[in-house]
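Dropping the structures in below, format is structure tokens.
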Structure I
Amino acid sequence: MRTALLLIAATWSLPALAQPAPGPTAPSGRPPVNEGWSVTVGAAPVVSPSWQGSKDYVLSIYPDLRINYGEFFFASIPDGVGVNAINANGWRAGPIAKVRFGRDEDGSGSPFAITGGSDALLGLGDVGATAEVGAFVEKRFGNRQQWRGRVEARRGFGGHEGAIGDLSLSYQARVGRTIINVGPRATVATRDFTQTFFGIDVAQSLASGLAPYRPKGGLVSYGVGGSLIHPLDRHSAITAFSSLERLGGVAKDSPLVVERGRPTQFTAGIGYGYRF
């Protein structure tokens, strides 16, 4: 089953695998802004559920590719493509587009899987890849802007036609050269999304042996995640990250999760990245 790379909500996105080592600071105490182009490449072995709600786990090696133009344009495999159309006084906002990879019922695993998988989706059919387009708003606050609140809303085209909302709050601190980020997140979605990933129609019920289920829209997941970013030099860094997530009622009440899955989900990984 192909699991989302989490370019979306409902699971955690991979954090930046490479961040520049702290250099000279501006009067605000933050590193000076890079006004030109930068490219970051990296990779991360990750242990995660085979599909959202699965009790089976898979080991994958995810690529991390990021292209930035200052603080205006960003494009990456885990975070999508977007523009900071507004970027002032701690506020950032603009359009964003992401891709959610599909899910296969035959247990083939994610396209980056090394080992592991699940046969729990047999009879439920495949879910194709989805383009998700929307917008985000985030605000940094605190004496050193160490807090960040973010809201992101997207609409799917392709594998699912639902609307998704991500809400998050994170706190950043430094211990020596190591950067620590931690905070809660939650995802809500409309019926079209929950039906695609957790619903079971009559044909799927007959093919899978699971009872029919037609979920409404609502809370898909909530949890907490964090990362430790340790710069090795001005261009490379090692990142360790993990998350603990609990499925919301519309997801955890699905017979798929009740009979073949688990509502509590854990993800962990470690990565290396280099910025040019």
Structure II
Amino acid sequence: MSKRIAFIGGGNMASALISGLIKQGLPTELIDVVEPFSEARDKLQVSFGITAHPETGAFLMDAALVVWAVKPQTFKAAALAVAPHVLGSLHLSVAAGIRSDSVAVWLGTERVVRAMPNTPALIGQGITGLFARASVTANDKAFVEQVIATTGASLWLDDEDQLDVVTALSGSGPAYVFYFMEAMAMAGTEMGLSREQALQLAIATFSGASALAKTSGESPQVLRQRVTSKGGTTFAAISSMEDNDVRALFIDAMYAARERAKELGDEFGAN
């Protein structure tokens, strides 16, 4: 890792990537961050020893890669300000919903990759969906893969619209897991466990079940069926969920997330 990388926005996802890059050996002097909020700049500089700037400038001209870690509603304004300084750079956007067509128009370049990571990237266990525009070269893709690998796994998609599905599934997915953890811990507490006991059991259950699904080679359906003896306790729980259409409601929720991702692209994209 010896290429200069600039981040526009210094929030959680930028911090996850910066942490991973430094661990992978990228010198801190090759990392720049543009972050308008002083508190966030101070945190970045204390945590990583990098240079954080309050606004864009000519220092961005040497960036081989620019990572866009801004909110969808601020992307356009930030891109128009940065564009004159980064005409030769490769661009990687982790902004939800904003389509690569818009990014390419705002920045005046076709070397744009869109990414949809998720929050386990903060501990190096994320999963990121990637889409590259036609002008992105094989070497560009390899560079992006090297950067994303610092936060976990990744997969390339052929159709950019699929990123909205990735957003609904894995991008928002950690929140679904935490939601079910909350419900399990709440039920455990109501039934007599302490909050600490119930939460410990819920977290360990998700962690262990995920590890089993990853290593067993069998589908979640088969794994679920193996735990569900007819007439047993698990059967009673699954039957209750089926009677209340929990599966259908959960699928509807993911469709809602996908639709919101599309709306973000429509609302804050190029016009």
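Once mean count of other Cβ atoms within 10 Å over residues 223-230 is calculated for every structure in I, II, which label goes with the largest value? Please list the in-between numbers first.
Values: I: 19.2; II: 12.1.
Max of mean count of other Cβ atoms within 10 Å over residues 223-230: I.
When mean count of other Cβ atoms within 10 Å over residues 151-158 is calculated for each of the structures I, II, which structure yields the highest value?
On the way: I: 18.1; II: 15.1.
Greatest value across I, II: structure I.
If helix-only ellipticity at 222 nm (-39500 (n - 2.57) for each DSSP H run of 4 or more, over all residues; to 500) comes out at -2000 when worked out from the coordinates, which of I, II was used?
Working: I: -2000; II: -16500.
The structure behind it is I.
Thinking of I, II, which structure, once Cα Rg over 2.2 N^0.38 Å, for residues 119-198 alone is computed, gives back 1.54?
II
A value of 0.90 was computed for FRET efficiency 1/(1 + (r/R0)^6) of positions 95 and 175 (r between Cβ atoms, R0 = 25 Å, to 0.05); which of I, II is the source structure?
Working: I: 0.10; II: 0.90.
Going label by label, the one that fits is II.
One of I, II was used to compute FRET efficiency 1/(1 + (r/R0)^6) of positions 127 and 191 (r between Cβ atoms, R0 = 41 Å, to 0.05), and the answer was 0.75. Which one was it?
On the way: I: 1.00; II: 0.75.
Comparing all candidates, it corresponds to II.
Using FRET efficiency 1/(1 + (r/R0)^6) of positions 39 and 255 (r between Cβ atoms, R0 = 41 Å, to 0.05) for the comparison, can you identify which of I, II gives the largest number?
If we compare FRET efficiency 1/(1 + (r/R0)^6) of positions 39 and 255 (r between Cβ atoms, R0 = 41 Å, to 0.05) over I, II, the biggest value is for II.
Comparing I, II, where is mean projected area of the Cα convex hull in nm² highest?
Numbers: I: 13.3; II: 16.6.
The maximum falls on structure II.
Work out which structure the value 16 belongs to, where relative contact order in percent (Cα under 8 Å, 6 or more apart) was derived from one of I, II. Please list the in-between numbers first.
Working: I: 22; II: 16.
Derived from the structure labelled II.
Throughout, read-outs are computed from the coordinates displayed, never taken from laboratory work. These numbers were taken from a predicted model, which means no experiment stands behind them. Cβ atoms are built from the backbone, for glycine too; each structure is taken alone.
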